[in-house]
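S.K.: Quick heads-up: structures coming right below.
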Structure 1
């Protein structure tokens, strides 16, 4: 029969439409919110959802998996009296391995001797060129550069981030990547313990 496919398609739409309201009523009877909550967004992103499963961006945003990566950022440790201890030593490895060459580092020099100081004077990343590959984070020997979850960076001008805009605390990294953070901290502590044991044995 002609038009059978159209009727089947309309049937799918009608079922989705009805399931949306049935699911909404079910959540309402349980005293839970299906919209604008982390629980509701997680449910609509799962295989168990019924009805409409889209999110109302930007009021709602999908929960990003830990390994999601977008733009890079620089990590600093929070020292005494709120001092920022930047992990980056301006070695330049990230700039060398960057495929689109969007990283520029300005090294710090000692004003008296003129010798380089292991701390960047400034650090620039052109986010409009960055391809989000994560090579900079992968090759950094000091765990100083990581990939962020922030993808809403559209602007009317160029997105060239400087050192001030790139710096984020280690606590932020622990928040967006808790499993990776714990693994890295455990590895760091084990390395320091082995180094201390070696020094003690040599003494």
Structure 2
């Protein structure tokens, strides 16, 4: 059965593009019901529009609290009857009400081997800690910050010459492979 997914992003949407490529190439049995962004200028929106994918910009309004914003986001996701919410560089924390609305139906990808280096600048945290290995993690989203159950991980070696940019680029290559693979396992009912 084809998995219906809504993808949330805030920026360039490279993981969304990797997911879309996997669908087009037949490696992922999914349909993107919509791409949603909190940023009207997000490059990922332009890609989605050029590919004929429905997009929604849901900007936070002045004085709007997080739950009110999330209710508007939920409404747009529910319009497409998405079975899974896929975070692909969505740079907002989701409210407990949002997470409860989609129980065990929100996934995220994070550029570290969780539980190490949660939150922002994970690659910088890894370099500052002097680790020899880093990577990426696909996980279900719970009410904590990068604390939900881990679905799968990919390991990337860290060299002495690495910069935040070089390490980030190598991790991103692995993200683009791992995320569609994990979504396919969910589509097949294996997760």
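S.K.: Among the shown structures 1, 2, from which was the value 19 of relative contact order in percent (Cα under 8 Å, 6 or more apart) calculated?
M.R.: Numbers: 1: 19; 2: 22.
For relative contact order in percent (Cα under 8 Å, 6 or more apart), the value 19 is produced by structure 1.
S.K.: Moving on to the next point. For distance in nm of label points 7 Å out along Cα→Cβ at positions 88 and 128, the calculated result is 2.0, so let me know which of 1, 2 that is.
M.R.: Details: 1: 2.0; 2: 3.0.
The structure behind it is 1.
S.K.: Of the structures labelled 1, 2, which one yields 19.8 when mean count of other Cβ atoms within 10 Å over residues 80-87 is computed from its coordinates? Can you show the working numbers first?
M.R.: Details: 1: 10.5; 2: 19.8.
This figure was derived from 2.
S.K.: Starting from the value 24, 17, 10: which structure in 1, 2 was semi-axes √(5λ) of the Cα gyration tensor in Å, for residues 64-143 alone calculated from? Present the calculation step by step, with values, prior to reporting the outcome.
M.R.: Working: 1: 24, 17, 10; 2: 29, 13, 9.
So the calculation was done on 1.
S.K.: Something else: Match the computed value 1.49 of Cα Rg over 2.2 N^0.38 Å to one of the structures 1, 2, and report its label.
M.R.: Details: 1: 1.49; 2: 1.00.
Structure 1 accounts for this read-out.
S.K.: Output the label of whichever structure in 1, 2 has the greatest value of distance in nm of label points 7 Å out along Cα→Cβ at positions 8 and 48.
M.R.: Details: 1: 3.1; 2: 1.2.
Comparing 1, 2 by distance in nm of label points 7 Å out along Cα→Cβ at positions 8 and 48, the maximum is at 1.
S.K.: Here Cα extents along the principal axes in Å, for residues 40-111 alone has been calculated and equals 65, 38, 19, so which of 1, 2 was it run on? Write down the numbers at each step before the final one.
M.R.: On the way: 1: 65, 38, 19; 2: 33, 30, 30.
Structure of origin is 1.
Coordinate-derived values only; no laboratory data. Since the model is a prediction, treat every value here as computed from it, not as a measurement. Cβ atoms are built from the backbone, for glycine too; each structure is taken alone.
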